[in-house]
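Okay, got some structures for you below.
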Structure P
Amino acid sequence: MSSQFAPSELRSILLAWIVLSIAISIGQIEGLFTGTGNIDVILASFIATATAFIFHEMGHKFVAIRLGYVAHFQVWLWGIALTLLTAIAFQGHFLFGAPGAVYITPVAAAGYYGYESRRSNPDRDNMLISAAGPGINLTFAVIFLILYVISPATSFLSTVSFYGFSLNVGLGSFNMLPIPPIDGYKIFKNNILVALLIALPLWGMFLFFFIGI
């Protein structure tokens, strides 16, 4: 059976990471040319995006592979364009952040007919694969929140922690909404307990820290 990465996949992941990071920090990047940009915020955005988006997608990928599927990350060119256009239009305050995603195929459909699939419950597999992404967001959100609390207020670690927490909570909370075709719908559909264990902490942090409830 195939290994982990297709020949062009790492380039696709790198492109998606760079585009999304630039989109999130576009105001600061433009500010570098006028003397108002903050390089710490730009670097923090790249680190935060790696955890919130790339690790999220790799969670889907490696859980799928573990369960006997073929999974590869693919760039969505329209998504790249929309990410950049909305970032420019709204200066990073709002963007359509979907430059790519992991696409999953059953082993036999991918041509690996000699491989004995371990899948016994496709619905359960789909739930586990879907839960991996938001589960990673929840894990990083908690880690970054702890780092933010213990780090000096004006330090680079504090900046990274703030952006890492914000992006992971934001992306994770959105992905746990029980609306097709996003992750939350697939998880709630198959296991409400697992869905609530991931969703409630994410939604709670989002409401408390960003909405003020």
Structure Q
Amino acid sequence: MTALGLETIIKALPFLLAGAARTIEVVALALALGVVCGLVGGFAKLSQRRLLRGAAATYVSVIRGTPFVVQLFFVYYAFPQVGIEVPAMVAAVGTLAFYSGSYQTEIVRGAIQSIDRGQVEAAKALGLSHRQTLRFVVFPQALLRMLPPLGNEFVALTKNSALVSLVTVQELFLSAQMVISSTFQNFAVFFTIGVMYYAMTSAVGALTQLLERRLRIYA
């Protein structure tokens, strides 16, 4: 990195940190909503009601079968043509959460189905209802199995957040582009935000691993 590039980064650092803060906000909100979508979708795919299973299967198939950027543009640019104005931040968080939730749905479903069927039968023999069996027997064990793939999905969600700059959400990537447009220091700026993204994804991964270690004592 040249002396001019280093000087550019020092001057632009507060601006880039503000963009990073917005990225963290987008990721945190999308992560929370995505977990809700994943849990609802996962349990719906395991429901005894055909309508719920069908709706969940359609959700997963459509969302996973189309690119995230197409979904984002559809919500932000196509909805207004039918009279639905969606603010950029709402479109970014909502689409990111809905997209991530489709992958989390399959993680939840797979983890629950991986629990030995004999434990379910034993819980029923003890008089537990279906809901009690899920709450006290199946889900606590499934949660531990969900965490490694969920950690990977949370990291992917963090990286996908860079695409919300395409709908004018001034997060880290868009902030970097604005700095580059005025300084032309491509290498220095992209190197810096690369380090910042790596720090964020590493933090997400570390938090997931910490949670996994804490929960392992209950397994």
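A short reminder: the numbers here are calculations on the coordinates, not readings from a lab. Everything numeric in this text was worked out from a predicted model, so none of it was measured. Cβ atoms are built from the backbone, for glycine too; each structure is taken alone.
What the table shows:
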{"quantity": "Which of P, Q yields 0.65 [FRET efficiency 1/(1 + (r/R0)^6) of positions 4 and 124 (r between Cβ atoms, R0 = 25 Å, to 0.05), calculated]", "calculated": "P"}
{"quantity": "Label whose coordinates, when distance in nm of label points 7 Å out along Cα→Cβ at positions 84 and 148 is calculated, return 3.9 (choices P, Q)", "calculated": "Q"}
{"quantity": "Which of P, Q leads on mean projected area of the Cα convex hull in nm², largest value", "calculated": "Q"}
{"quantity": "Test item: helix-only ellipticity at 222 nm (-39500 (n - 2.57) for each DSSP H run of 4 or more, over all residues; to 500) calculated as -26000, pick one of P, Q", "calculated": "Q"}
{"quantity": "Entry that produces 0.85 once FRET efficiency 1/(1 + (r/R0)^6) of positions 44 and 172 (r between Cβ atoms, R0 = 25 Å, to 0.05) is calculated, selected from P, Q", "calculated": "P"}
{"quantity": "Which entry (P, Q) yields the derived value 21 for relative contact order in percent (Cα under 8 Å, 6 or more apart)", "calculated": "P"}
{"quantity": "Value 0.75, calculated as FRET efficiency 1/(1 + (r/R0)^6) of positions 140 and 180 (r between Cβ atoms, R0 = 30 Å, to 0.05), assigned to which of P, Q", "calculated": "P"}
{"quantity": "Among P, Q, structure where mean count of other Cβ atoms within 10 Å over residues 76-83 as derived comes to 15.8", "calculated": "P"}
